[in-house]
Each structure stands twice: as C-alpha cells, then as structure tokens.
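The following blocks contain the structures, represented as structure tokens.
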Structure 1
Amino acid sequence: MSGDSFAKRLEEKSAVVSDVIKTFLPKEEGYAKRVFEAMNYSLLAGGKRIRPIMMLESYRLFAGDKFDESIINPFLAAIEMIHTYSLVHDDLPAMDNDEYRRGRKTTHAVYGAGMATLAGDGLLNYAFETAIGGAINGKGCSDYDGETSNRYLAALSILANKAGIYGMVGGQCADIMAENATGLSDKEMRDVLSYIDENKTGALIESSLMIGAVLGGADKEKVEKMERIGSSVGIAFQIQDDILDIEGTLEELGKPIGSDEKNKKSTYVSLYGMENAKAKVKELSDQASGFLKDMGFEGSFLDELFQYMIYRKK
C-alpha cells in the first residue's frame, strides 16, 4: 500500500472522528461560556486524531459485523478530550511554556494561563461525563471475562486508570521531577525515563487499543495483548518525538523544536545517543507488528497506522 494511499485513508478517518467529536462539544453559552470556548478551541485545533482512530480500528477488528458506532463513539470523543487536556496543561507556563501547538497559538497564549488551566480541567471531567453517558445509554454487550462482566464498566476503568496517577499523570509527574535531576546514576535515570515513556505517552495509546478491544467483544487475554502492543507503540512514539525535537523543524512539527534541551529534560536520545534511539524505535515497531500478526491482524489498517506513527516526520 503506497504512502499516499495510506495518508488519504488516514485523513478520511481523521475527518470522520473529528465529526464525531463535534457532536459532543459543549455549547458556548451561559456564564461559563469562556471556558467552553477555550475547551472547544483546544479540541478543534486539528491533529491526526490518532488515539481515537486507534480505538476505532481496534474496535472494528474485534467487533467485525457487530460494529455499532453508538457503542464506540462516546469513548472516541472521551479519549481525544483527555489527550487534548494533557496538551493544554503540558503547554502551560508552569510546564513546558510552549506558545505554539499544531501550527497555531496554544490555549494559554490565547485565553491566558488561568482559563487554559480550567479548560484542561473541564476537558478531563467532560471526557468522563461523555463516556459515562455512552455507557448508560449504550446498547447491551456480551459478558466480559475480566474483573467485571460489564464491558462498559471495564472500558471506563481502563480509561480512568490509564489517564490517572498510575498512568499518564504519574508519567507527567516523573517527567517534571526528572528535570534538572542530579545525583542519579545512569541506570536510575534510564529507569525513570522508561517509566515516563511508558506512562506519559504510552498509557493513552494502551487505553485506546484496550477500550476498542473490550467494547468490540475481545476476551481478557486479547485485551492484555493489545495493552502490550500499545506499550511498544507508545514508547516508540515517544522516542521518535524526542528524535524529531532535534531533527525536525517548526514548519514540519507545528511547534518549536529544541524544547527538551531548553527544559533540560533527559530523553532516550540524550541518554542512549541518536543511533541507539533509532534502533530502539525499529525494535519496538517490529515487536508491535509481531503481536498483531500473532492475532491475525497483520496488514490491517491498525498495523499501517503504527508504522506511520512510529516513523512519522511530524
């Protein structure tokens, strides 16, 4: 499949997901209108919608002819809201202090740091309002063989866990603590970096794939395999992000390069070197594709998407 053909299909799927997200946006009215505007500005800033697309494609693989958009759509919107809130907060002056994201001004640069903080808070909470609403109103699903037999509850549990202190928030915490860290041995710093990459970036990718599988009818064993795939893809994605922060351009990335060096962050590149970083990306990519092949999903759009994500230039 040619790169141009894949890019076109990805763009089409991104447009579909964006249309889904728009159906869940809060109306910009009332006394809280300003925060709704900031939330919607953030959500409509563009992007490839990679995480909801991964969730959708995972769901599609497992649901087969039982595919039902009413089951998955609220969760597609929710995962993008959570991802967007993390970007809004990540760009804040107290964090990375970036003024550009996806080629335009960041939320705090337009609305101020206070309103951007509220917009991030709003997106996080509204994500769960949206997903819970989907669970309440969704059609019945088959029993799940995990800790709960209710697939909606299982999906909500994954969403909460991977976004929270034992997932993305925990990874972000470790990332902040690692800035300007002194007195750590190389091994300790590498262990910290592994934790950061697994959680700060990998957790939402794992969540996307796992929720798609759960709601699509997969059993617990296959959901756990999707989690391992998400881990490999997430870490590779973050390492590639670190590479692009050095080799990319503002025009390609839509955000300033050199942020990691500016903020004195330890990355896979700074700890292992550029060549080792690129080799690790390939190793993890091959690992993810191998797991998909084991489940009979070799050559699927999801497999192509992983390759696109891992080897992207922007």
Structure 2
Amino acid sequence: MSTADLTNPIFNDETAAREYLEAQRWPDAVSCPKCGSLDGITKMQGKSHRPGLFNCNACRKPFSVTVGTVYERSHIPLHKWLLATHLMTASKKGMSAHQIHRMLGITYKSAWFMCHRIREAMDIKGTEPMGGNGGTVEADETYIGTKANHTKGQGSGHKMAVVTLVERGGRARSFKVDKATVAEVVPIVRANVSKEAKLMTDEARWYWGVGKEFVSHGRVAHKLGEYGRGEVHTNTVEGYYSIFKRGMKGVYQHCSERHLQRYLAEFDFRYSNRAKLGCTDKERADKALKGIVGKRLTYRRINERAEASPLG
C-alpha cells in the first residue's frame, strides 16, 4: 500500500476498518482488554448491539477493538483514524493538524487531539540498549524554537534543548531536556547506549567523561572546521536533525514545550522504521497500530501542566 493508495476500503468503510484493526490487534485470538481472558469471548451480533461488540464471559464486560487503546471513546469514525495514522506515518516530515482537518473533514480541534493520540501510539522506543555487538551510536544535541515557544511560567528564557542518539543503520531516540549539561546528558547516554558500542560525538564537554565507559569514543572538532575522520563523525545524527527541523519549521511551525516529547517520538518512530531499513508505508502504519494498545490520552491530560511527566 503506497502513500497514494487512499482508495483502500479500510480508509473509507467502517466495517473494513474495524475488521482490519481486529486482525492487527488480535492476530491469533480475541482477548479481553479488561481481564485478559482468551476463553469465553462471544461476539454480540444482535440487532440491539452495535457492530464489533464482544462480551467476556470471565469478567462479564462488553468491549470492542478500541477499548484500552488511544482510539478509545472517540466519536471519530474508525476508518478516519486509520487514514490519519497512515498519513502521519507515511509523511517523512509529518502532517499538520490543519491538513488532517481538511482531508478528513473533521474540526481542527478534533484533528489536533487526534494527531497527539497517534503520536502517543508512535512512542515505542523500547528499552534495549543501542549499539550492541560493537555497533556505532552517534550522540548530539540541538535547540529548537524561541523564547516565545515556552509555556507561560516554564523554561528559563532559552530555546528548547533536545538530545538525540542515532544508531548507524538503525534506530533513533530523542529526549527533551531542560538544558544540555553533564547532569542531563550523561544519564541518557548511559541508560540507552550499550557498553559494547562505539560512541561518536562532537567536542562537547558532557561527553568527555562518559565516553570512557564505551569500547571507544570518537570526537570531531567542529569548532576547528572538522566534520569527519573516517568513521569518526556525527553526520548521521545531523541528518536526523535536518529532517526533524524541516518538519518542525515547515510543517508544524510551532510546538509548545509541554508537547515537544511527543513530536520527538513521532520523528524517532518514522526514522527508526524508514524505507532504507526495508520498512514499507504499510508496515510502518501497522507498527503504529500495534502501539495504540495499553495507552490512553485524554484531552484534559494533554493540556494539563505535568512538570514531572516526560510528556511535559
């Protein structure tokens, strides 16, 4: 299924969309999202029941395929959810809520909330260390936005800082930090990079000490006009930032600090499942669909200030 294949029934027909999502969520057997039971699941087909409703004989609770997912309790048709998910995962630099609003024929407020819920589904970084078996991981930081981007009462008057780790030929993981410092950067590197990895960075001082903990640590001196010595370079992570910044400036244009981590999850997801790694648009969208399970994001939660939360 290519990006342009918008005539697929799952994007236009509610029954086809529901059956497709059921097959993705329950490839082997339907399980109750409330108690986890696999036995005694009955499909309710009476005229008084809405399509796609199941009943669990174990906990006696009814459920549908969207229960326990980021799609739960949404009044937007399921086929529009699948289309929005496909569009966001297939668009290299993202797709704005305004564009989703126009294409799907829903309000801008609904499209904005929908996009954030899909980003929540795309936040599936995993915990396996990067660069195992002697792989190479590049680390770098960048700044995005301006002082005006900060939520009122938050921030210290500087641009928003981002730290990104990119595994050559593999995944990317990005983190919003208050400021690029030893205290902020070192724990991220330690928690996410295998000790077997070759670490590549620029000359920033926060990498000096932690770099000794890995198989090797290559540094490039950008201040001296150096951009690479053989395998010692940070061109891969800088390439990631090129895509990220083009998307944030050209597509999204504005991002408040409290929502930045979700945007980072979106760009990490697409980069980690890019075509160069053999991932098609369909496979990428299906991976995002698997990420909808076990997550909820309410409109109230998305707007509240949760300073202790990684979602900001």
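Please treat every number below as a calculation from the coordinates, not as lab data. This one's a predicted model, so the numbers in the text were calculated from it and none came from an experiment.
A value of -9500 for helix-only ellipticity at 222 nm (-39500 (n - 2.57) for each DSSP H run of 4 or more, over all residues; to 500), calculated from one of 1, 2, originates in structure 2.
Can you spot which of 1, 2 the value 21.2 was calculated from, given it is Kirkwood radius over Cα pairs in Å?
2
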